[in-house]
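FYI, it's all coordinate maths here, none of it is from the lab. Owing to the predicted nature of the structure, the values given are computational and were not obtained by experimental measurement. Cβ atoms are built from the backbone, for glycine too; each structure is taken alone.
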Structure P
Amino acid sequence: MTTTPRENGIAAGRLAGPVLQENFCDLHAPLDAHEAKVAADRCYFCHDAPCMTACPTSIDIPLFIRQISTGTAEAAAKTIFTQNILGGMCARVCPTETLCEEACVRNTAEGQPVEIGQLQRYATDRMLDRAHPFARAEETGFSVAVVGAGPAGLSAAHRLAMLGHQVVVFDARPKAGGLNEYGIAAYKSTDGFAQKEVAWLLEIGGIEVRNGQKLGDQITLDGLREDFDAVFLGMGLAGVNALGLGEDKSGVMNAVDFIAGLRQASDLGSVPVGRRVVVIGGGMTAIDAGVQAKLLGAEEVTIAYRRGQQAMAASEFEQDLAKASGVRILCNVAPVGVTGNGSLTGVTLAYTDTQNGKLVVTDETFTLPADQLFSAIGQSLSGAPEAVTLEGGKIKVDENGHTSAKGVWAGGDCATGGDDLTVTAVAEGRDAAMNIHTVLMGGK
């Protein structure tokens, strides 16, 4: 039975199946061959390409675009995958508007960059249906444990396997993929793409994935160090920062769990959502939660952020997407209370101000009617082993990704130095794998 968007409370089925299917279709329709050729022809193929410098994985962007323009998309895909083995997902989720496309010379001159992300997707999608482009080197006799099957872990595992090492990936969740499988908005990764990409990556051979294996429970760092020649930690940030308001009330939950549940739902119509939804936060998770709540049929969705709009971690593109989807963004407000007896009925917000460089919550408040509240105020490292040194709440690593513990490397969101982007996690996993290989083979 379909529930109307105007029905109070939290309910599933606010929109009919065909409407939901349309709402959650691919955010960016893929380019066809002609469109890709036209887009590629706009590239200047700069010798000192600023787009390459802006790419955390240093993909040779002018080269792969030239390869597309000459009709060799498979060669373009290999150029991409050589640097970024998860180039297909990154083409879908990377904030290219603040990375390679922002640095594009066309963008500087004309305000319209080359569609690098779309061209990357065009090339990589064609390779996923073909034979794996890389072959393993001769067996080295070494084995490496990778903790976490997210972007950093999968990137490290693939590079290590390609170099001839045996790799076992341990992951706490039922499926591999990490953020790509559980933390990305459903309209950014459609038709089971995350699992398709994982299966393709594993075709390299030499990688075993063991699910349901959580560090500190089923496995320990001491045990892994004893059983393997090296260990890479890439378990991400499993902890969720608490809002400290109304967690005991029905209708209050963290946005991470909401997004994960939606991604794993076989029927979007079965996902319950409130009539009036409030999301606290200013990053990509807040945007993903807010937009998807609206797409599920919430009548009113408000994202509340404590600082000014220019300070939001979400890109301008993502903010515009939220507004275009009917989501209201309120800045310079902070949550100070909730109302409701048992079930949430409202969220009280106070205006904020910056005084002497510090954020101050004022006494001026107002209450938004709400029957669902999502907290998206960041994640934290959970269950870090005692053997590794922490810095700023993350595992401290050097320029090679090596931790304070001998034979243990780390990368991705759980380690220092990153910027919480999928593409950066891929680069860190790849680079740590190269250093692991160097050390195992007798280098320093």
Structure Q
Amino acid sequence: MGQGVGVVIPEHKIQEVLERVDLVGLISRHVDLKKAGREWKACCPFHQEKTPSFYVVPEKRFYFCHGCRASGDAVSFVQRYLGKTFLDAVRDLARELGVDLEAEQDPSMRERQQIKEATDQAAEHFRAMLWQQDEGRSARAYIASRGVSEETAMAFGLGWAPLEWASLTERFQKLGMLEWAAKAGLVLKRNSGDGYYDFFRSRVMVPIRAPEGRPIAFGGRLIGADEGPKYLNSRESRLYNKSETLFGMDQSRDEIRKRKAAVLVEGYFDAIGLHQVGVRHAVALCSTNLTAGHMQVLKRAEARELILLLDGDSAGLAAVERLSGPLLAAGATARVALLPQGDDPDTFARREGQEGVERLLEGAHPLTSHLFASLLPEGKAASFEEKMAALERLKPVVGQVPVGLVRATLFSAVAEHFGWRPADVEAALRSKVPLPKPAGGDAPPSNPN
């Protein structure tokens, strides 16, 4: 087994290390930092540049590069700059600081840490594969076809999982970490016989990171092969819960805090494309559902408004209906910006640039106004049948809103748009007002039973 097997470092001990370390002192051992107000700056150690874009913010205990978008805390700097594993980086810093890492062995904590270590190794493997001249050529071509620059690809840690059964498996086998990789869902046991095989094959790999920048899972986009779904995501683990994770939060949280707003899209490459043109408060869902957990993540980032940036086709309209329930239930301030037909966020951003995207976001409509207008375009002038059909589509939305002021206000808003009394709308949404049977020969046949 590899070094660190069975070793557990409690989360509170890791936090103690991060709080006690002198981040400026640590980084200045390797980088020539210069004071710049309350921050320190230098040429980035992670990419070549002539003008300093690498900043260390001691008050917030993190570093950030405006060029390659590398960011993180003291542990991630040691990992990235010195090539250390997560465990070794924490141990080295703790040794310097005199922090005792000994603790009771907690099985769940041990598994979480093993998955962290395996995920770090996988992220490095995929990244290395992408930039190998021959092996990663097709993946780099695909990334370029999506309008993603090499700089942006590096900032988001994009990678490549080759069309091989054991490329990653062999790496873990050499490190003695196969069981850890299996817990992380990175390798699977063979159905017949012994051994494991790679879960991700022939895929452009997108690391899904925690807000502090560490990879916790992956999304893989299939290219150059016909077998398997177009997109494949890591399974959930002790490290990764898709209901509490937003893609791109590590890159966007500072901008979200600054603007007090976040832009929500549905695809990883949509978020990446927006960041590339300068819309850096964009995040993406890791699943099709928006949850209370996601809303908590946004709240912690101080987002007071959420703007949905969606395709202008039927799928985009359906997404508004799907996302409205959780947003209304949370009492969130939300607006909807629909793209022109045939566009998705990254293609629109590539063509129109930051100015075009910002203009579209400024023109976004309030969520309920957009929802009502799309469900019942003619409003009060609509037919009874159209109104009842719209109410049926509203039922899943309303069902997620708890009883109280928000729900009562929602009924009043629906009633105003429909031209009905709030009490009648509420009754209809609770299925207490049945649709009348058509008269005469149009009546449905009676049940023979």
Structure R
Amino acid sequence: MAAVDDAVAVAGDPPTADAADAPAPAIATTPQTKLKGYAFFESMGSPRFHVAPMVDQSELAFRTLCRRYGATLAYTPMIHARLFVEDLKYRAEIFTTVEGIADRPLLVQFCANDPATLLAAAKLVAPHCDGVDINFGCPQRIAKKGRYGAFLMDDWKTVHDLISILDKELSVPVTAKIRVYDDLETSIQYAEMVQNAGAQLVAIHGRTREQKRASDVRANWAFIKAIKERLTVPVIANGDVRTLAEARKCLEATGADGVMSADPLLENPSLFSDPPFAPTRDLANPLPIEGDANCRLLMEYLDITQLPGHHTPLRMIKAHVFKMVGHWLAEFTDLRDWLNREKYEKITIDALRAWTKELTGRVRLIAKKEGRLRPIAKKSERALAREAAEEAERIKTAAIEEQKREDDAIAGARRFGFFWFGFFFSAGGAVRFFFILDPA
């Protein structure tokens, strides 16, 4: 791997056969000569299927896997602009690419709230990408604490200034990823402001900042369509794209120039493949994908991490393992326990390959013997032992509490004594009452 530009990592991989049809890298430009809007989009081949920027997950190896299966543009993981400028180790780890066309088109995404810092970070990557994207969509707590992402939706001036400085000073185009508001008119005005500030492409997530969980609410494609009709730069639709069929449906419904997928791609990196690498019988619930398809994709991903220039931190690899085959680990809990408990230094690529081979064999055996393509969740030995211990503790606690209640009752009786009450009929029919005190 050759380190250039103060530890921006760019490796010189030879172009692959799959890369032959990719658009050529952008010719060196200046802020004055760089392409705008649709000219910029067309220079990248008018890509329709985008790998979303994902924290620690859209790294080079995963981008390469997705490109092999139909993705036509990819974003880097979200990069913290200030850390990228100040921390050489962080810079070398978080941004890697390869020379030539194998990792193109590529947009490098930053989160930031200071224009000067963002520009300094963007200049470091500009020679190695097609454009620089600004994250205005992250809704997580860390973004609120750091005052970036979707939490800049309350500060339009900063949003404008971040885009404007890159548009004026950077040698490659600036793009933006945004969310919508609760009302359409504010959403349109916001998107227009982003465009007018200098964004040459706008990716729109059809959910609000508060709608963090995709499973809780459907993406608002109608809002994306309305915004698309008002903007003059390319628009990328994001939200509820779990299959190629849904991607095409989204393009038709919104009129967008492309679609973007995030979490569904982590579960199925072949999402954009045509014909589908992993077809599903359940169109309403296409994820997780059936059978051993993800085992094969995982093995391919592990192989990619060993290509020149594709070194990937173990934390990223493990995250992809859980996303791709985690559903099967709910049944094969011993494999899950190994992944969770094994020492870091022992989780090598060779060990993970052997682990994946074992998982693949088990999945295929179930399909052969039972005709089953999806897992049945089981409790691990650790979980069963934990539940048994918790039940024993519950019984012990209940017994102690019961004993305490009995002791308290006896102590109370001794303190106040027991009163026995009775009555009898005296001569003449009169009722007589009596009390007998049983003293403590």
Structures P, Q, R, by relative contact order in percent (Cα under 8 Å, 6 or more apart): label with the highest value: P
Of the structures P, Q, R, the one that 15.8 was derived from, the read-out being mean count of other Cβ atoms within 10 Å over residues 209-216: P
Which of P, Q, R leads on volume of the Cα convex hull per residue in Å³, for residues 289-408 alone, largest value: P
Of the structures P, Q, R, the one that 25.5, 88 was derived from, the read-out being Rg and Dmax of the Cα atoms in Å: Q
